[in-house]
Structure I
Amino acid sequence: MPVSRLTGQPVSADCRLVLFDLDGTLVDSAPDLAGTANDLRAAHGLPPLPYEALRPMVGSGARGMVGVAFGLGPQDPGFGPLRDAFLDRYAQRLLESTRVFDAVACTLDRLDAAGMRWGIVTNKAMRFTAPIVAGLGLSARACAVVGGDSTAMSKPHPMPLLEAARRAEVEPQHCVYVGDDLRDVQAGHAAGMAALVAAWGYLGLGEPIEAWGADAVLRHPEQLLDWLHLA
């Protein structure tokens, strides 16, 4: 039986709620986010960047996209207007190519069939999250959807995860959080939840995922069912 690295106790035997990150975990939004970045580059007379250069930074949102597309960070002059222009453009193409990962869709079906409740916790603002979740047919199925501006703090702070657990009326120790970024593992453990890495996600460009301290690394979405003893 899996054991939490945080508490040293078994964590999946009485799991009652699975919480997922959105981008790179539940849905493949990289084509639309990368496309927005290249649209913005074109508007500034710059050639497109390869998709492979943009995809790893999708999990960092507008900050990551502007960073890789223009080499600017929040501390740099000109970052703010580029970020705002990026977000405005992205709002126009939220669902052009974004889809639920095929294997994740199958796993969600299995969770539903087993009566396992699940929700979404993302740092993406609700102005983007709500239309994506609704447009992909997930709104009625998720028992909680918490965005980056739903609480006073965003991940890696545990507040958004605790808010999702509160809405679902499930104690944090009976929850597991699945995400594709180091801050997802940090937020999950800070909330007292088990934290699993979605290795099919965007993952960033930092240290190897095996060094993140997660309770497990899932190489395929169906491995979540094994971890939950639902396979």
Structure II
Amino acid sequence: MADTDVKNAILWAFKAGVLEDVGMKDGVFSFTDKHTLPVQHFSANDGRRIVPGGSTVRDAAYVAPGVIVMPPAYINIGAYVDEQTLVDSHALVGSCAQVGKRVHLSAGVQIGGVLEPVGAVPVVIEDDVMVGGNSGIYEGTIVRRRAVIGTGVILNASTPVYDIVHGRILRKSVEGPLEIPEGAVVVAGSRPARGDFAREQGLQMYTPLIIKYRDEKTDAATALEENLR
């Protein structure tokens, strides 16, 4: 899943690069960045909709035909975004993250990268996944196809996920990262914090919950609007 040579090459590019002026040079848009990390330029013939308003796609990121990027959004170096995916406003696709086909990354979604902190594996979002607004998926988490991540859900290597349907707890293990099963519907929940003080104060800890698996009702609620494409 991870190519450390690619990651090390990206880190070298940050170190070896020197600052240069990029973007418009008339003062309207003024940016400086490392010369080894250029941004991509698209045309209508490429088949991608990069909507005006401040989005950037790093060079060495792959954005497939049919992808829509709403402003402002950022797709970092080494990322892979497959066909018909929607990257909504204020969304980040981190370095080397892998995003499948027909994925909806809603407004404010953060998909973690592998560079800072240096992770062993990238975040993977498989085909037909819906990620709700202001969610964050980090530290090599894998979200299997057709899963639905509810608004405000945070997934990372240190947070267990409670599967209410099957009565199990999903965690990162020595053998692999945290995996969200195919078709799972995950929402933000809570559980009691441990300790006498926590019980006295009625304190709760955040935890993601799998409350169901996709059905026809879920499919209707998360269907992508083809007219937008």
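When Cα extents along the principal axes in Å, for residues 19-98 alone is computed for each of I, II, the one that comes out at 37, 24, 23 is I.
Among I, II, considering only mean count of other Cβ atoms within 10 Å over residues 67-74, which has the greatest calculated value?
Working: I: 16.0; II: 20.1.
Between I, II, the highest calculated value is found for II.
I, II: which one has Cα extents along the principal axes in Å, for residues 131-178 alone, as calculated, at 29, 22, 18? The read-out was computed on structure I.
Rank structures I, II by relative contact order in percent (Cα under 8 Å, 6 or more apart) and report only the one at the top, that is, the highest. Could you put the intermediate results ahead of the total?
Working: I: 26; II: 10.
Largest one: structure I.
When helix-only ellipticity at 222 nm (-39500 (n - 2.57) for each DSSP H run of 4 or more, over all residues; to 500) is computed across structures I, II, the figure -3000 traces back to II. Starting from the value 1.02: which structure in I, II was Rg/Rh (Cα atoms, Kirkwood Rh) calculated from? Clearly, the read-out refers to II.
Here distance in nm of label points 7 Å out along Cα→Cβ at positions 123 and 139 was derived from just one of the structures I, II, and that gives 2.6; the source is I.
Out of I, II, which structure matches 3.9 when distance in nm of label points 7 Å out along Cα→Cβ at positions 91 and 211 is calculated? Considering all the candidates, the number was obtained from I.
Any read-out appearing in this document is the output of simple, stated calculations on the displayed coordinates, not a laboratory observation. A quick note: this is a predicted structure, and the numbers were derived from the prediction, not measured. Cβ atoms are built from the backbone, for glycine too; each structure is taken alone.
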